[in-house]
Structure formats: C-alpha cells, structure tokens
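Quick heads-up: structures coming right below.
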Structure P
Amino acid sequence: MLKEISGGVCAAQGFAASGVHCGVKAGSSPDKNDLALILSEKECTAAATYTLNRVKAAPLYVTMDHLENGVAWGVVANSGNANACCPMSHENAEAMCAAAAAATGREPEDFVVASTGVIGQTINIAAIQAGMPAAAAALNGNGSDAAAHAIMTTDTVKKELAVSLTIGGKEVKLGAIAKGSGMIHPNMGTMLAFITTDCAITHEMLEDALREVVSKTFNRVTVDGDTSTNDTCVVLANGMAGNPLIEWKDEDYETFKAALDHVCRTLSRAIAGDGEGASRLITCKMVGARSEESAERLAKAVVGSSLVKAAMFGADANWGRVLCAMGYSKAPFRPEHVDVSFQSCAGEILVCEQGEQVNFDEDKAKEILSQKEVVIAVSLNEGEESAECWGCDLTYDYVKINGDYRT
C-alpha cells in the first residue's frame, strides 16, 4: 500500500540534504536559500530527462556527461541564475561540481548539477564556491525543506513529497523536491525535480520507469507555453532498502513505477497550481478519444490557451474558447460530437453538448469556476482513450512578475 510520509528527499535511507544562502544573485535576501546539496551514503543508479529546447543551459550538458555511466552520488543546484547562454557557463557548471566534490570528499563527476534563474548573465561562481563548505556541513537527514527552498525562484510554495511502499517484502521510500512556477511547458520532465529512492533497481529499469512516468505527468503541465532552457528531472536510487533488485518489467517494476507516477503527478499538479500569478489550478480531462496521443494534444491545447486561461481567471463559462483551442491543436476529432462540462467542489455544469451550447445557469457556472481548482471535462465520444493535463489561469500578476524579471 502506498502512503505519503514526511522527509522529502531525505525520506529514503542514506540520503542527506541541505540548503544555504550564498548570494548567487546580487542583492538577494540573506534569508533566501540559493544553494542546495543532496548526497547519498552509497553510489546510486541514476537516470534523468531534460528539456527539448534546442537552447540548453550548460548544467544540462555537464549532467549528461556525468550520467553517461548511469551512476551518481548527489546533486548540487542553485537558484538566482540559470547559468545559460553566458560566458564561462560550462566551466562554471563544472566548477560547481568540483566545489561540491571538494566539500564532501567525492569526485566532481559524482554530481548532477542544475541551475535556475535569469538567463544570459554570468553566474557568481565565487559565491557558490565560498558557500559550498557551509552547504556540505549542513547536510543532514532533515535537510529536505532547506534544499526545497533553495531551488525556488518565483515559486510561492515549496514542492516536496515522499511516499512509502512495499516491494519484495521490504519497505521502499521515494522522496522528491521540485521547483517551477513560470517558463513552464516542459516537453521532458519538470523545471527542476530531484527524486531520491532507496529502491534497488537497475539503470535500465530506472530510466524506462522515469521516461514512462514523465511522459504522462510533467510533460502534461503547461503554465505559459515557454519551454525552459534548464528543465531537468533526475532520480537517484541507492538500493539501501534491500529489496530484490528490479531488473525486469515485472510486478515489482510496476509497483515502483506506480509510486514514481504518484510522486511526479502530485508535483506536476503543484507546479501548475503555483504558476506565476495564478489564482487557480486548471485541469483538462479529455475522454472518449481515438488515441491517448490525440487526447493529450487536445487537453494540453485547452490548458495552454491564453484565452481559456483568461476566461478561467474571470470565472467566465466561455466554452467556445475550449473548442477553439481544440480545433487548432492539430489532433483529429469531430467537433459535432463534443460535450463540455465545468467541474469543481461547487458542482458540475454541462455547457456544450454535441458541439453546441445548451441552456445553463450562468450564476451556477460562475460559482463553479470561482473555486481554487477547476476541471474542464471534455468528452469526444469517439473512442476509449483519455488524458489529463494541468495548467493555471492567466492573471494580471503574470505580466507584473515577468515584465521586469531580469532587472
């Protein structure tokens, strides 16, 4: 049985974490952590997914190099600067790993490295190097909270989760922290997500599980349609739970994958709901499709539509915008068969049937759409496949946050 527990990335056996302030961004508050470390007692099987943006930040390339052998010991990450498209970016990403290694007694290639923040400005590597000994000294089994706060940028809440389950008669734990609020349209994994587990699993099975899960969780989130240069999702498995090694796609594999899916799905929803300036989480459930691929494409078009998002902000039951977004998604469907309902904790209301408006209570619709979480439920009435995607409304604050983000 899967159950949520406390501890974040330190919930699994053998993992410690920390987060400290080192001043990556000039003028940042000393109360804001901006350097995170995660370290395992034992070597970990490792897998990762990355942004599909052609412009990739240097930390991604360094991480790719370090994970060529499928193993890692830890993660070093900063907020305040993306270390992307700037002088010395690759050298500075390597320098972050070298500093983490020197402070922890490991080797530079033992670390995954990630950065988040402003693109195009050279990172303050001296601040990171100066702060690394403190980050290493602060490593402990209760450090997930500090690390989660250290990777936040415009996030308003931390994203942290851990679960426990049984595999092969042994208790196995998975924990994670993530960040993400703006520039979110992943096409890979998430903005930044670090997942730890004490499950014993081969690199091949871990990589397959991560890719299968990411495709149906983080890849189904969109806040603003912008795919970041720095998106990275990494999972580290140190095997300390002592379960029989998962080396085939058997029942144990499916159990592990289900737990990983729960963690990633929960974080995906948290990221969508914390979109920059957002006031509500928008879920689009697309059912009755001919294929899962088309259902996903249609649902993502709906939650990604600026006009749909604006209507959700205004609690306006403008269902025509839903059909409009579906129409330009390039996914096949028959408009004349489509039913649309709006749902929330305040109830459910049918607003479109067989592609045409039905009479509905506008006041009731507004009440439903005024809740913190709103579901746009679409039935295509053409097949058996479905998909669910997540986004948020578009508010005035999104423009305020991004109008002067760099300065």
Structure Q
Amino acid sequence: MTGMHLLERAVIDAIDTDGLLAFLGDLVALPSLDGSPDEQAAQEYVAAFLERQGFEMDVWEIDFDTLRRHPSFSAEVERQRGSGVVGMLGMGEGPTLIFNGHVDVVPAGDQALWRFPPWRTTIADGFVYGRGALDMKGGLACAVFAAKAIRDAGVRLKGRLLIQSVIGEEDGGCGTLATVLRGHTGDGAIVVEPTGLCIAPAQAGALNFRLTVPGAAAHGCVREEGVSAIELFIPLYRALMDLEARRNAEARRRDDAVSRLYARYTTPYALSIGVVRAGEWASTVAETLVAEGRYGVAVGENLAEARRMLEETVAHAAQADPWLREHLPHLEWWGGQFAPASTPLDHPLVETTAAAFAAITGVPATLEGMTYGADMRLLVHDGRTPTILFGPGDVRDAHRPNERVAIADLETATRTLALTALRFCGVG
C-alpha cells in the first residue's frame, strides 16, 4: 500500500476481516430469494448490525402500491412487504457517497451439483462458497466493513457516507428505486456488484421479454394434421440470434470512450432465451410454446428503439411462415427492465476510486463496462447520482452452482472502498 497518510493507514488497519466473514456467513445462511420472508429477514439483520455499530439509521416499510405506479418500477415477484435500510456516517458538510448492495439472491438450483451446501458459507482454497457469497452479499459485507473501519478508527467524515442495503435487485430493482425516491441520493455512488475488482463506469441494459407461439393440437399419431409450436419457434429463435449478432457487430464498430470499455467482449449485449415451455402431453402436438429471455441493450441506446428492433424481427420472421402469418406470435415485455447507464470516465468518483485501488494494490485500476443489468441505472437516471460498479469476484461464478468469491478480493475491495470514502467525502 503506497501513497497513504497515517490516518488512512489507521482506517485500513481497522478493517476486521474475521468479522466481515462472520457477517457474510450470517447473511448467506438466510436464503433471501426475491419476495421470500428471508429477504425481509436479511434486511432486518443488516439494519440491526449497522445500528449496533452506531450508524444513524433510516429503516422504513416500502409502499409498494405507490411504487408500482412509478415509470421506473419493474419486478418479476409480487411483494406484500419489504424494508428499505440506509445506515449513515459523517457530518454532512461535504460530498455524499453511497455504497449500495442488495440482499436478494437467485435460487440455488439442484443442490446435488454443489460442492458445498449452498445456504451456508464454506471457506476452501482461499474462497468463500455459498449462494449469494459473490452476488452480492460479499460486496455488501465489504461496504459495511469499510464504513465500520472508518468509525472504529475514530475518523469523522466531513461529508456523508450512506450504506444502502436493498431488496429486489435480481428481479427489477424495486429496493433501490424505493431508496432513491426516499431521498437517499448523493454526489457519487458505488454499487458493489462483482466486477472482478474492475471499475465499471458503464452497465449494459437488459430487458425481459416473453414470446408466445401458437400452434394447433393433434394426436401425435397424426402429427401432420396439427401444427407444432415447437417447430414454429425454431426459425423465430434463429431470427433472434441473427438480431443479436447484428446488434453486437454494430456495437463493435463504434469507437468511443464507452464502447472501448467493452472491447474484450465478443457479445456485450447478449440475447438469451432462458426458459422454454411447450406442450401438454407427450402424444399431443404442442399447440403453444412460451419462451422467456433477456435482451441486452447497448449503453446510450434508446429503449423504445431497442424494443422496436426485437418486435420487428419477430414480426418479419413470422411473415415467412404461412401459419404464423395468420396466427401471429405474441411478444410482451415483462419483469426486470434494466436500462443501460454510464458515468463520465473523468468524473471525480471514477478518478478517486481508481487512485484508491492503485494505492491499495500497487497496480493501476482497470476500467471496463459490465454486460449485466444492475441498480446503477436507477441511481443515475432516477437519483441523478453519478455511479460506478465496483466489487469483489467474477460475475461468471454467479447464478450457478458453487458460487464463490476470493477472500483476497473481499479484502482488496473493502480497503479500496474505505480509502475511496475517506478521499471522496473528506475528513473533518
């Protein structure tokens, strides 16, 4: 660690890694799936922990009836209740910095495919294993313990540091939207998603869609008298994959600062079909197929135009089939609707975080764009808060068996976040 003042070193030395791992273990033990009781329990755990550490707290019940009417609201899960949690440090006489992290996780899937039980942390080979350890309870733990170290070291921030613990990120971002509308905005924000310790001033968009393909049922022994929705879907799927290829080729041809952040990706704006359901009976021709997927949107791209391109692709492919010309597929936009977002590369938040990372690690920070959707866009667009993504671990280990995050990454992220807060907010 280089180029740090004594006070900064004192804060770094105050970071409690053992406490961080224990905190992370407690959170992973709560299977906080979207909309589940444990999602709320995780929020209550974080709130109680921050309150015990002496943070000023704002904890409130989210008014979902009002929130659903907001144009930026999207969700795949119907919630009856949920809490917002914000812990605060500092005198408020300088810039406000936000650390934002979500407690909700995706399902564990087939637990037989896991090396270790998914609902508890296991430390092995320098990694912490468990569902949510990477995405993103590990990042949230880093944010909490970076702020805790500032307090434990007796340092008073001139500005304000907010720890936002939110629900619902995986299914659309209702928690961050509620937090922004509560008034918790700032001069900068870091969403502690797994970026592989890269600083990400840009996130792609991702729009959920559902495609329903009509066929006609018949007994399987006379299948030619029916119309298989499965067979009809095949050329539609090929058309969607061609659309993905064209959109990404066009993105690669751009040569601007944001596009260069995605240079290492061959498909930064992926179109992926994740769910296909068809048919009712093995010996009956499938009369309906429903496909659900996510549609990547480029940074700076207009959402309405992006949706129009997919809608026209489906309509054009349908016209090539005599049945579909008369029985049009139905396309709907549903669930998570993640707009893209970016922050200028020369913004003080980007520069301060990059300098803090270099001081902690001794190597220059890497700037990249992230290909996944995140709550960054709500802070940028609705909260008017310049935001970056920065956090421990590789997103490729998320949403799959044996999710894991390196302990070394947790330590580096926590130190970088602490130093960034000191330098961005200032010291009183």
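Listing for the model above:
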{"quantity": "Label whose coordinates, when relative contact order in percent (Cα under 8 Å, 6 or more apart) is calculated, return 26 (choices P, Q)", "calculated": "Q"}
{"quantity": "If P(r) over Cα pairs in 5 Å bins from 0, in percent, for residues 168-207 alone is computed and equals 5, 16, 21, 20, 17, 11, 7, 2, 1, the structure in P, Q", "calculated": "P"}
{"quantity": "When volume of the Cα convex hull per residue in Å³ is computed for each of P, Q, the largest belongs to", "calculated": "Q"}
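Each reported figure results from applying straightforward, stated rules to the coordinates on display, with no laboratory input. As the structure is a prediction and not an experimental result, all values here were calculated from the model.
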